[in-house]
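I've put the structures underneath this note.
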Structure P
Amino acid sequence: MEPLPNFLCSLENTGNTFYNGFIEPILRLINLPPKDSTFGRASLPLNFYEEILRSEPYVHTECKIPFPFNGATDSFIYYQTWFLPTTKFQRNTDILYIHGLNEYGGRFSETCVPYLEQGFRVIGLDLPGFGRSSGLHAHFNNCNDLIEAVHEVINHLKISNDKKRKLILYGGSMGGMIILSYAIKYPDNFDALSVFAPLIYVSAESQPPKFVENIAKMLIKTPLGRLPIASAHSGKSSKDPNHTKLFFEDPLNYRGNLRCSTGLALKASAEWLELNLENISKPFLVQHGLSDRVTRFEGSKKLFDKAQTPKNQKQIILYEDCEHDMFRDKDSKDKVLEDVINWMISIDLKL
């Protein structure tokens, strides 16, 4: 799909902001919610890699499960699974991928083939408010809703499986934060976790100014808490200008500013997580780039030091000159991918 010119994209964002910030809350108050609870996202076309994974030899399934969210009772979570039956060795292990802020589970299709080739089944979850799940795009009031959405999907998978399967939780940035928080709240509902560039500390370059945060704190007390007012980490995930171009070409990515309630919810959740890292005890791998301008690698180091996971079951790998979007960093992506797949194979043999 061709990206919109900059001026049209700005016009589109302005129109969406006005409708979502002012008109849609009024419609809800008079019991006229939007007809499409995904705000049009569910009808957007598949990306190129999703198309590939829905053709032979891959096996694809998709599912929607009810999940009340942001006051809506007709909302749902969307997830899809990918499987490659032609691999020589089939593992009895699922990888549940939790995406980062502004993305969606289907975008992992871009890099998930190597995991499928190793015999894993991969599940791509769209968190509430993202991708093809319901909710205003990139809007949530509390990260606990995202944690509970992950819990619902895991329980649904367990019911759907014809036999018990092992589970590795996997994701980065906001997804990494959600996974680590889930590991604290539900330590017995999965087997291992792998996170990259997790949101524990925000880098100074991506921290909104204090006055913006103060404005957001006032707005969240009103329906205007959904307004997008902070640029946050936009454009800071990679030095490669093509990275931003490709991101904006996918309409299922959220391409606007950080919403007030979303930003404050992330801040509160990261602060809580930083204080509770010692309650993590499952086997894990954490990867982080030393040139990350979105989340600070010191958070990953603190995770490694504080977690109660036995030393022989936890590993940290730091990468020189690697930025936040580690699997699209042209200098480091191959090594980052090789390291995590080798770890997943080794941990699968031990589970």
Structure Q
Amino acid sequence: MQRRQFLGLVAGAGVAGAAFSALPFAALAAKNPLRRSLDAAAFNAARRFVPTRFGRIALVERGAGQAALFLHGFPLNGFQWRGALERLSAYRRCIAPDFLGLGYTQVREGQGVAPVDQVDMLSALLDALSIDRVDLVANDSGGAVAQLFLARHPQRVRSLLLTNCDTEIDCPPAAMKPVIALAHDGQFVKQWLAPWLADKELARSAGGLGGMTFTHPENLTDASIEMYLGPLVRDPAHTHAYALALETNVLAGVQAAIGRSRVPVRIAWGTGDTIFSPDNAAYLDRIAGNSRGVHYVPGAKLFFPEEFPELIAAEARHLWDLAAHPDAGETT
């Protein structure tokens, strides 16, 4: 994969306006950080489908009360958030849907799968679930969808927790170019995903999904690889369509809307990510109208929200408290 040059770790003093969490990363990075999460069998058993005009949307839901919506990355699905759902279900009605074109959602024939389509689908999904407002938690291309959702439906967002993701100044990231090129040729699934699905050790290797995007690829189980890649290999047309929809800057012009918003925004960013630079976190912190700072997670790669659900849960709970008490001070 042609991955962008890592731009170096960002020190706290070097980022204006960024507040660093005192959460002990070492304590959160336990030997088996997913030990308290739903396994694949339990997650599959909990999945249900909500009919919408976009198709039958697959989701897993935990908890009750005010809703929180968890938006996954590519090529993952809602299973990415299983650990966070278990830890946060005492505080929110936690909902992890699968995007159109990814995971187990059954897309209506002829339906697009671009980020704007995902936004419209999520709005319809919330209507179907009788939910007015949500706390958004997002990663990777799900972060782009979350920003678009905030821009188009500001009244429906209570708070926004962003992890490593696209920004208007880095969309799509350079690392996506080989993926998009292969998708144009109809070869991305055949050349990348199918071999990883067939050979789980290859998937965990330095050149596989695990090595490229997980901080501890050895913890990426065979069952997780099946959960993520199985649906995509079985439906290459939608997989390629999702990748191709990311070819243009889908966030062009969104900065103004994010700047106007008074929704509290918190950013948790893994500094070991070779796809999205820490510069993006500083940019989000600078432009958000109500930023509550950045927590840089040393050495963590793109999909760290799956690996360190304790960290996500702690950040989410703190942000939700701030949203409930808007006059509270800045995070530290």
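No value in this document is a laboratory result; all are computed from the given coordinates. Predicted, not measured: the structure shown is a model, and the values here were computed from it. Cβ atoms are built from the backbone, for glycine too; each structure is taken alone.
Brief remarks on what is shown
- Source structure of the calculated read-out (Cα Rg over 2.2 N^0.38 Å, 0.95) within P, Q: P.
- Among candidates P, Q, the computation of relative contact order in percent (Cα under 8 Å, 6 or more apart) that gave 16 used structure P.
- Comparison of P, Q by distance in nm of label points 7 Å out along Cα→Cβ at positions 288 and 304 - largest value held by: Q
- Structures P, Q were shown, and Kirkwood radius over Cα pairs in Å, for residues 128-207 alone at 13.9 was computed from P.
- Entry that produces 1.00 once FRET efficiency 1/(1 + (r/R0)^6) of positions 96 and 168 (r between Cβ atoms, R0 = 30 Å, to 0.05) is calculated, selected from P, Q: P
- Identity of the structure behind 0.70 (criterion: FRET efficiency 1/(1 + (r/R0)^6) of positions 80 and 120 (r between Cβ atoms, R0 = 25 Å, to 0.05), calculated), options P, Q: Q
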